[in-house]
Structure 1
Amino acid sequence: MRRHTPLLKAKRAIEAVLARGRNHIHVPMVEDHAALRADLAAAGLIARVADLPGKSIDAKPIDVKQLRERLAETQEQFAARFRISLDVLRNWEQHRNTPDPIARNVLEMIDRDPAMAEEALWGRA
């Protein structure tokens, strides 16, 4: 309750952990990530914290150009490979626009594992 999570939502999160062994939950108010992890550890759970884009002062913007260059691809190649509009990609790289939360998630997937992201977008060859 002190983290502003309704009891029904907390109950369902616990049920999901018991049924599947894991769960994802949005906790609206986290005063201290270490304290939250300690509370969950005391209950036998492991927590991974992921801030929502734009919601955290610690959130680092994704440098799309650096990501593309690390993969050694042209704008055209990167856009085609990951099904991104070339104009959108150029706007991100020139900082005229920033990726919305869903696009940011996809870019984070590309950053972590480009081959997996490509397979998720296109299917297996």
Structure 2
Amino acid sequence: MCYDLPETCSVSVMTASGQCFVGIDPMQLETEAEERVHLAHELGHCVTGSFYNTYSAADIRKKHEIRADRRAAAWLVPVEELKSAIRSGITEIWSLAEYFDVTEDFLRNAVENYSVMGLLQCE
């Protein structure tokens, strides 16, 4: 659903019955890559059930955001495809982001998460 979301650009909510809804503010997003990243992140919340409220502690919020980011990365920058792209010579963050049609920040975050999880070991 399209909404005016000037502070967040996107949001996801789950109803008491378990139905999920995603809102995106397309006027705040300049590129298709930004829209893909926001949509995947919000769907990551929905698929993993990683929701919190405004009263949640910062560490709980961070945990849920990381879970949504990791799910989004698995969809948009699958680790095996990332490894393959790197092996083929695409090694700059900007070129990998362009290759996967995501933002550079999202790509950096995906690489960091994969590294922390031990999935980007040298072969």
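Bear in mind these aren't lab numbers, they're just calculated from the coordinates by the rules spelled out. Note that the structure is predicted; figures quoted are calculated from it, not measured. Cβ atoms are built from the backbone, for glycine too; each structure is taken alone.
Computing FRET efficiency 1/(1 + (r/R0)^6) of positions 44 and 92 (r between Cβ atoms, R0 = 25 Å, to 0.05) across structures 1, 2 gives 0.45 for structure 2. Taking distance in nm of label points 7 Å out along Cα→Cβ at positions 36 and 60 as the criterion, the top structure among 1, 2 is 2, with the largest value. Work out the source of 15 here, i.e. which of 1, 2 gives that when relative contact order in percent (Cα under 8 Å, 6 or more apart) is computed. Corresponding structure: 1.
Which of 1, 2 yields 35, 18, 12 for semi-axes √(5λ) of the Cα gyration tensor in Å, as computed? Matching structure: 1.
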